[in-house]
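Novice: Following are the structures in question.
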Structure 1
Amino acid sequence: MKHLKPIFVIALVVLSFCANAQNIKSILTDKESPITYYGIDFTKAILIGDANANPDDIISRQFTGINDLMVNESDKYDIAGALKRSDIPSNLSIVAKRNEKANPDKLLSSNTEDYNKLQESDIKSIVSNFNTGGKSGTGLLFVVDGMNKTKKKLSVWVTFFDSKTKKVLLTERLEGSLGSGFSFRNYWATGFKKIIDNIKSKKYKEWTSE
């Protein structure tokens, strides 16, 4: 029996993964299944290779600016289109409150290893503390891991979760290369656009395939 226990545990993990995959597949392909975009959570973000950045300004102003840009210029940052929908409602009020409480002393780093800091367990912890007010449906949240100015890359955990139970249905770490931008907001927004474009061209098909 002792030898059977590890096999039993592995089987449960595999079955749980398959169930979650099936759930997200049915949610994404059913256009009547409600999805709410909850914005970008920067609470665990690490900015690497930008020693002259102002953490207080980034937290108080820039995080909000990037979040607003995704919604105000939705034709360019086409999250709905990436998920093959005509429209996805958004609610940025929760991330706005969370992001303003980020710790400025932990934002900047010169260590490139901090770029891959977060694990799936960290994402589940963030979602479990995400107050949606008991709203039903599926939530979509972008959780920023690393903002690497040295390598000109952005890493984000794209996360779907049950808004009511806080169960994570799918979370995957995606990278976006950075383009040009004349402000902090626009510079980092190019990375988010690459990630959204990747979802549209590749990831949506993977997530909805057998």
Structure 2
Amino acid sequence: MDQSPYSKLAVGQWAERTAELIDAHPLSKEEIVEIVLMAWEAIFDSRIGPREFQIETHIFPKPQIMGFFLHELIPLELATRHPGEWRGDITADEKDLVYLPRPEFSTEVKTSSHRTQIFGNRSYAQKPSDSKKSKGGYYLAVNFEKFEKGKSARPQIRRIRFGWLEHTDWIGQAAATGQQAHLNPDSEGKKLLILYDAS
């Protein structure tokens, strides 16, 4: 999709357009939520090494590691459910979730231990070159709790959102050394629709 699906639409019309884009996607909202929650539980069900060390019992990974596990397990679950249709990325110019029949439905995954926001690197706020992965397209955003010292409760998925974003939705850090980008409020509220909220 070369032209933005939001072109010529007022901000007040974005949420309706996002709902249409989500309905057109080959994955249902229910399956997206189910896959994310299954991937999260799989992290805790895993055993590591001959002594079968477990996350939450013996190992308490930092948020970046938990995000890595989600990035790996979500495409694996998808590929297992839909062989020949979905797979994880292989090359740098592919989205995290590749839909083989129609690449325009391929999806980027963003995870964060922030309560509500997701982040990208600074390049997300820049127009992509022809040689790099497109920033426009479907996004799956997952917010999760992190391990906290002194708390015995298992961290949970806070929120799952799905929608369509492009480079104009991201705001890069103003400082020359800043490497992070966040979403502008209108985009975050109207282009990523909530599929699951644990609060």
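Novice: Here mean count of other Cβ atoms within 10 Å over residues 76-83 has been calculated and equals 15.1, so which of 1, 2 was it run on?
Specialist: Matching structure: 2.
Novice: Among the shown structures 1, 2, from which was the value -8500 of helix-only ellipticity at 222 nm (-39500 (n - 2.57) for each DSSP H run of 4 or more, over all residues; to 500) calculated? Mind showing how you got there, number by number?
Specialist: Values: 1: -10500; 2: -8500.
Derived from the structure labelled 2.
Novice: One of 1, 2 was used to calculate distance in nm of label points 7 Å out along Cα→Cβ at positions 68 and 92, giving 1.9; which? Could you put the intermediate results ahead of the total?
Specialist: Numbers: 1: 0.7; 2: 1.9.
Label of the originating structure: 2.
Novice: A further question follows. State the single structure among 1, 2 that was used to calculate relative contact order in percent (Cα under 8 Å, 6 or more apart), giving 27. Could you put the intermediate results ahead of the total?
Specialist: On the way: 1: 27; 2: 20.
Here the read-out was taken from 1.
Any read-out appearing in this document is the output of simple, stated calculations on the displayed coordinates, not a laboratory observation. This structure is a prediction, so every number in the text was calculated from the model and none was measured. Cβ atoms are built from the backbone, for glycine too; each structure is taken alone.
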